[in-house]
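Below: a set of structures, written as structure tokens.
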Structure I
């Protein structure tokens, strides 16, 4: 079971809202909207995706990493490494 299962509906609602924002940006570009206005919307979407990412990471640590720590030291080590790698990818993006 995924660590975010309890929040799945909330994540889906947020992702659908982000999807709508992306479609809005497509329309803005089609309509030749002023560049800065488009960039403002891109920034808003980026922040929204970062918020989803942080929530998923928190759920992962609270569920998957904690569960692995209860299982064994080796499993905990693997999940911590996995989380650290995910954090590194998020920081680079």
Structure II
């Protein structure tokens, strides 16, 4: 595992002024994957964008973990549907030509 691909949970919390318990709750709820390397907890850099989105939902809009889970599920479904629509439009264009 390349350490450059991970961000320390402690450093992330300090930098963003959030409590560790929030990250821990997200991990326990299954919304975030935390990797343990040499007894330290890390977040994959690819998850940071999602984590920041969940932080805004929780701290700015005061949405609880169940709400964040529901919102993430709905956003993922919308994204899947948009991809499917794009694929179907491309197929349709081939038949129209």
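Each of I, II could give distance in nm of label points 7 Å out along Cα→Cβ at positions 12 and 68, but the derived value 2.7 comes from I. Between I, II, which one scores greatest on relative contact order in percent (Cα under 8 Å, 6 or more apart)? Evaluating relative contact order in percent (Cα under 8 Å, 6 or more apart) on every structure, the highest lands on I. A value of 0.20 was derived for FRET efficiency 1/(1 + (r/R0)^6) of positions 44 and 76 (r between Cβ atoms, R0 = 30 Å, to 0.05); which structure in I, II was it taken from? It must be structure I, since only it matches. Out of I, II, which structure matches -19500 when helix-only ellipticity at 222 nm (-39500 (n - 2.57) for each DSSP H run of 4 or more, over all residues; to 500) is calculated? Computed on structure II.
Between structures I, II, the calculation of mean projected area of the Cα convex hull in nm² yields its largest number for II.
Read the figures in this text as sums done on the coordinates, not as results from a lab. Not measured: the values here are computed from a predicted model. Cβ atoms are built from the backbone, for glycine too; each structure is taken alone.
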